[in-house]
1. Which of I, II yields -1.31 for log10 I(q)/I(0) by the Debye sum over Cα atoms at q = 0.29 Å⁻¹, for residues 87-150 alone, as computed?
2. When you work out relative contact order in percent (Cα under 8 Å, 6 or more apart) for each of the structures I, II, which one comes out largest?
3. Which structure, out of I, II, was distance in nm of label points 7 Å out along Cα→Cβ at positions 15 and 215 derived from, given a value of 3.1?
4. Work out the source of 17.3, 52 here, i.e. which of I, II gives that when Rg and Dmax of the Cα atoms in Å is computed.
5. Can you tell which of I, II yields -13500 when helix-only ellipticity at 222 nm (-39500 (n - 2.57) for each DSSP H run of 4 or more, over all residues; to 500) is derived from it?
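Every number in this text was worked out from the coordinates using simple rules, so none of it is lab data. Here the structure is a predicted model, which means the values were calculated and not measured. Cβ atoms are built from the backbone, for glycine too; each structure is taken alone.
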Structure I
Amino acid sequence: MQVTELWRYPVKSLQGERLSTSEVGADGLAGDRQWALFDAATGLGLTARRVPDLLFLTGRLHADGGVEVVLPDGSVTAEDAVLSACLGRPVTLRAAADAPGERHYENPFGVGEAGEYDWDTFTGARGAFHDSSRTRVSLVSTGTLGNWDRRRFRANVVLDGEGEDALVGQRVRLGDSELDVVAQVPRCVMVTRPQPGGIGRDTGVLTTVHRQRDGYLAVAALVTRPGAVAVGDELAGW
């Protein structure tokens with residue numbers, strides 16, 4: 001399988017940046033999930049599971065490692081006050097390097113009596129703001145995506161072809177880096193959320209993923225050897 005797209009998401013749950021090449025390190029693609037928005041009142045990390053409007057903001061990484069956020073009106077900011085006004089709640093933008101302790105996020109786990117989701121709190125990874133300590137790089141193939149827009153699934157690496165599920169448990173070479181593919185990626189309500197560019201709310205996406213794929217789509221890997229990767233590189237197994 002060949003790499004057709006590379007993506008990093010500088011700010012967790014915001015739109016990301018498409019790359020032609022990237023370094024791959026212990027935390028994944030350079031700059032990926034190195035920033036996140038936190039609810040100033042609860043201390044919880046925000047994701048589009050809880051705050052769908054995050055997907056209408058875009059994170060952009062500076063060459064010096066800083067970040068800026070592009071708002072829906074095209075304006076650019078990194079100011080907490082501006083971001084809070086945009087999202088309608090007090091938020092703080094934090095760098096992973098400045099948040100060394102435990103990070104807590106929310107997952108929907110059922111629908112309550114009022115017809116709204118009930119929420120469960122879980123502990124995310126240290127380092128980059130990944131949900132799980134077992135996830136540093138995510139990969140999905142065009143064959144698996146079919147007609148779905150790949151932006152719903154926010155994979156770091158899009159591969160031409162199919163068959164990535166069979167890589168679980170294997171070590172692979174991605175450009176100059178090496179990865180241990182450790183698991184399939186379980187999917188949640190986030191894949192149903194609307195996004196810019198005409199991606200509408202579609203609960204049928206998650207229903208189909210559960211019905212046809214037991215709730216999993218894409219695979220997750222840990223980095224065993226850092227290196228560079230570029231669009232056009234082959235994913236090679238052992």
Structure II
Amino acid sequence: MVENKSKTIKVVDRQAALNAIKNATENTSVIIDFDETLLLRNSTAEYINSIRPRLVGFILIIILKVFRPWAWLPKPFRGDKIRDWFLVVIPTILLPWTIFLWRKKVIKLAQDHGNSEIIKAVNNNSNSPIIVASLGFNFIINPILQHLPIRHDRLIGCGFWQGMRDRRKGKLLMMQEALSESEIKSAILVTDSKDDLPLLQVVDQPYLVIWSLAKYIDPFSDFWLFSWIKRIRNK
């Protein structure tokens with residue numbers, strides 16, 4: 001078990017993280033967060049936004065958010081950490097063609113919103129193991145990775161059926177199940193998320209970086225019914 005070092009973690013300049021990636025040795029694993037770091041968008045939100053027909057998808061998401069089934073679960077699964085599993089899995093089961101539509105959408109998503117600075121830094125380092133880490137879903141992220149011009153050795157993310165369990169674990173426990181204690185302790189971690197604090201505190205080189213071009217876009221925010229409901233709420 002990796003012990004928490006209780007480091008003080010602060011946001012750092014992106015260039016420090018890029019230099020660390022570029023100069024990492026073959027014995028140093030480079031762990032790169034995916035959403036709003038390697039991809040300058042949120043893959044889960046983008047996937048939900050790709051649900052078709054849009055009206056059906058929008059209504060499904062609204063129903064789920066109103067009834068909040070993640071709040072009915074027994075502990076330790078209850079809570080908002082599990083919310084995205086419901087918002088992804090239930091629409092995918094009911095509208096399974098979403099997976100195939102997603103595979104077409106990711107081509108442009110990867111081209112337009114891949115983090116070119118991180119990609120360049122990784123590709124300038126031919127030695128270090130590159131690990132993409134996410135609390136997002138492997139079946140959503142893998143097609144994007146296939147269209148990003150970046151090498152990576154493995155993706156550690158959430159499964160489809162076991163995503164509820166994976167999201168509850170958090171990134172540190174997921175890493176502990178996939179890497180040795182020494183690999184984690186000697187690693188570089190680049191992430192934008194303060195939720196990764198437990199992992200940031202145990203790696204040798206923690207880089208908490210907010211990327212200026214990163215943006216979270218609410219699913220269906222460009223859908224007419226979303227805008228109509230928002231206007232009514234604001235009156």
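1. Of the options listed, only II reproduces it.
2. When relative contact order in percent (Cα under 8 Å, 6 or more apart) is computed for each of I, II, structure II gives the biggest number.
3. I
4. Label of the originating structure: I.
5. II
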